[in-house]
Structure formats: C-alpha cells, structure tokens
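> Pasting the structures here.
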Structure P
Amino acid sequence: MADYAGAVAAMRARFVANWTVTKIAFQNETPQDADGVAYDPWPPQDDQGRAVPWVFFEVLATQSDIRGAGLAGNNVWLTRGFIYVHVFTPLGYGYAGSLQLADAAGEIFRTRTFYQDGAGSKVLCMAPMTDGGAIDADDGNWFRVTMAVPFEFYFVK
C-alpha cells in the first residue's frame, strides 16, 4: 500500500536517477555518494580546491485532506506539498548559471505522474518555479537559488 514515506522516496529516487550535474545533499543525512561513502570534502570542491555547485533536496508537505469518501479503509486522501531543490553555487559562479541549474532540476518533475500503485495512489507534480535567489551561507561564500514544484499525493487508506 502506498504511503507518504514511499511517495517521498519515489520523489527522491526520481531526482537521483535524473540528476548528474552536481552532488546532492538530503535532509538529516551526511552528504554521500550512491555507495554510502561520505563526500570529502564537503561542501564539494574541484581538483584545484575551488568550491563547485551542489544541491540540497527536500520534500515538505503543506496540507492533508480527505478527497473522497468510501467504505472504511477505502477513502481517497490527498497530501499536498512542495519538492524543493536548493542550488548552491560559489559566489562569482554567475546568476544565469545558478538559474540554469535550478531550471534543470525543475524539468525532472514538470507535470510528471509517478509512484502509481494501480489502486488510485499516485504523485502528481505541477509546474516548477524558481525564486530569485539569496546569499544564505553563514560565511557568505555561497549563492542560493531554489526550485519549487508543487505536488499532490493521492492515496487510498
């Protein structure tokens, strides 16, 4: 049976399978590669020790509601929220390049449907949007642009 944890895992899997541009960090996890080896150094650097772009992936639910009534154990539920990909680029990387990375992340989810179980459960993604960015790091060395795509997760319970 589909559940929210599975929906978030499917969102993450979709992003990981389609994103090869930078290293990825996730909520409440040590940044690591696909083999479970922690990235060293973090934040990432190139061979000359210069900072390179990276992204932080997160999913946040904003609303949950019953969408349709049925027999006990057969109601359709809806969880809405956002998939965020925060793009961090070193200062001096350029605004256009930062926006291009954020836009590329959004295209992975644009109007996609996945995590379907055949019983009515699915994740629907809407149109992504990219904010204007801001300097976020405590040391002032990073510029942040965030891509947000609204999602709806329908499931039967």
Structure Q
Amino acid sequence: MIEISGRYELADFRKAQALHARRGKVATWSAYYVMGVMALIAVVGGVLAIMGRFPWSYVLISALALAAVVIVRFVVVPRQLKRIFAQQKDLSSPFEMTLTDQEFTMRNEFGESHLPWDSFVKWREDKEMLLLYRSDVVFHMLPKRLLRSDDELGYVLGRLRQSRG
C-alpha cells in the first residue's frame, strides 16, 4: 500500500496536458516540418518579394499562418490551461491518494473516489508524470515528484499491468 499526500501545481497540470496531447514522434516532427516550411517561405519569400520575384500574398499568408500557430501554442494554450486550473478548485486543493493491491483511492475536500485497477483502460508516462486513463480522454494525473522512490512507481505500473491481464 502506498499513501500519497500532496497538491497539484499549475506546472503539473501543464505537464499532464502536454503528455495527454502528445501524438508520437512522426506527428510531432511533421508539425515542426510544416512550421519550418512556413518560416522558410516567409523569410526566403520576403527576400524574393523585395526583389520583385515572388508574390507578397504568399509571404503574408505564410507569415500569418506561422504567427497564428506560434501565438496559439505559446500564448493562448498556456492562458487557457491557467484559467482551467484556477476554475477547477479540486485540482488545487490538497489531496490524499491511497494505492492498494485492489484499488486507487483519491480523497480531497470535494469528495472521495475508489477505482479498481481494472477500471483504468490505459496509462501514459514520461519522466515527470504518470497519467491513469479511465477513458480515452478522462485521466488521473500522478506527478512522479510525489512518489518517494522508484519502487513506488514500479508498484503502480505493476498494478496497472496486472489489471490489464
């Protein structure tokens, strides 16, 4: 049995959302490739447009599309995550988790939930976060900073693997 007490931080929520949104290396590199091509068209096209050899409309469309992607990624999404974290009071309230051989239990001032390990349909992890999915979009986040040792992480992963049978 593992007992965890803590409080989620905005950084935990951001890391969890980033891990949840991650789509794999091919999709990530494809997105970077498209952004690079847009930047290249904007820069090289701008130089050629100044010389009169490239239409300004292509340069502007590329530059605007690239600016929109950058603004959404680095301004809009972080603000939305901050607002959502502030709105969901249960995310910032202190909690206690109890992990036993039978179930995952979470308690805070808003309630208590008991979930058998087989109620998790999948999980994702990176070096800082473990997401336990109840469906394709609903998950519980477990920041690894709250675990006292690698043995505790091994215990959780072992329970998840065993419940998947």
Structure R
Amino acid sequence: MTHVELDHQAVLRLTNGDEEALDWIQLGRAYVHEADDLIDEDVASGNVRSAADRACRLGAMALDLYTHPFFMRNWAALKYAMLRNLHNYRDSVAWENSTVPWQKQFSDWARHGWLDVCITVGDICGGYDKTCNETLEMRSVSYSNHHKETGEAT
C-alpha cells in the first residue's frame, strides 16, 4: 500500500465514518497545500500574477473551509487548531533555512501542522482513545510524504 493510501485509510478511521469531517479534512488539506505553493512557487519566483491568482483562489477556498457544515458545528475546537496550524506554518517558513540546527529541525516538524488539525478532528469524531490509534501512523506517513529516503526534506 502506498503512503497516500495509508494516509487515506488512517483519515477514514480517524473521522469514524463522518463524511462531513472527511470532506472538511480533504478541503483543508488542499487549502494548506495551496497556501504552501503560493510561498514556495509564486513568491519564491517573484511571479506576481500567479501569486495574485493563487491568493484569490485561497480566498475562495477559505470561504468554503470556514463555512463548511463540519466547521460550523465544531468551530470552537477547530478555530484554535487552525490558529495553531497557522503559527506552525509561519514559524516553519521563518526557520526553514536557519543555520541553527534546532531551528531547522523544528521547521521540518512544524510544517506538518495540518496533522494537529486532523488530530483535533479525530478527537471530535471518535474521542481520545480512537485518535490515539491513528496518530503514530499519520505522523509516520506525513514524514514519509515530505522526505526522501535519505531523510532530506522535499
């Protein structure tokens, strides 16, 4: 089974059959990848037109993400998980090229901040014990999806 298939199976178990939760996680995953691409591709290359298009697309995605029925039902818990994800991403970008080893190492792990949001969804859908059954696999798959076999970040 591929990393993508393993990840999908873990998310299915994590959401405990809640189709809206699964849909929201998939929408959020697309949202955070789009935001990362804005920085890594458009801003890094100085492509203002593409950055503007992507920023507008992100705005439209945000409207869907933050008005989604699952978010609306669980906004009190998800709001703070999303804020933590934003802090993690911001800090990971700030330190991704740091020459200080612990900062670079932190950056590598903080960029997986969407996992914190997924764990929160798991707690909402199935509770602590059910979520604990998935966290280690999800962290392992996330690491594998973002690193070469040599351990170098992609």
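Every number in this text was worked out from the coordinates using simple rules, so none of it is lab data. It should be emphasised that the depicted structure is a prediction, and the values quoted were computed from it without experimental measurement. Cβ atoms are built from the backbone, for glycine too; each structure is taken alone.
> Taking helix-only ellipticity at 222 nm (-39500 (n - 2.57) for each DSSP H run of 4 or more, over all residues; to 500) from the coordinates of each of P, Q, R, which one would give -6000?
Details: P: -6000; Q: -16500; R: -27000.
Value -6000 for helix-only ellipticity at 222 nm (-39500 (n - 2.57) for each DSSP H run of 4 or more, over all residues; to 500) corresponds to P out of P, Q, R.
> Here's a follow-up. Out of P, Q, R, which structure matches 13.0 when mean count of other Cβ atoms within 10 Å over residues 79-86 is calculated? Each step should come with its number before you reach the end.
Details: P: 20.2; Q: 13.0; R: 15.6.
Source structure: Q.
> Here percent of Cα pairs over 15 Å apart, for residues 15-102 alone was calculated and came to 73; which of the structures P, Q, R was it taken from? Let's see the in-between values first.
On the way: P: 69; Q: 73; R: 66.
Structure Q accounts for this read-out.
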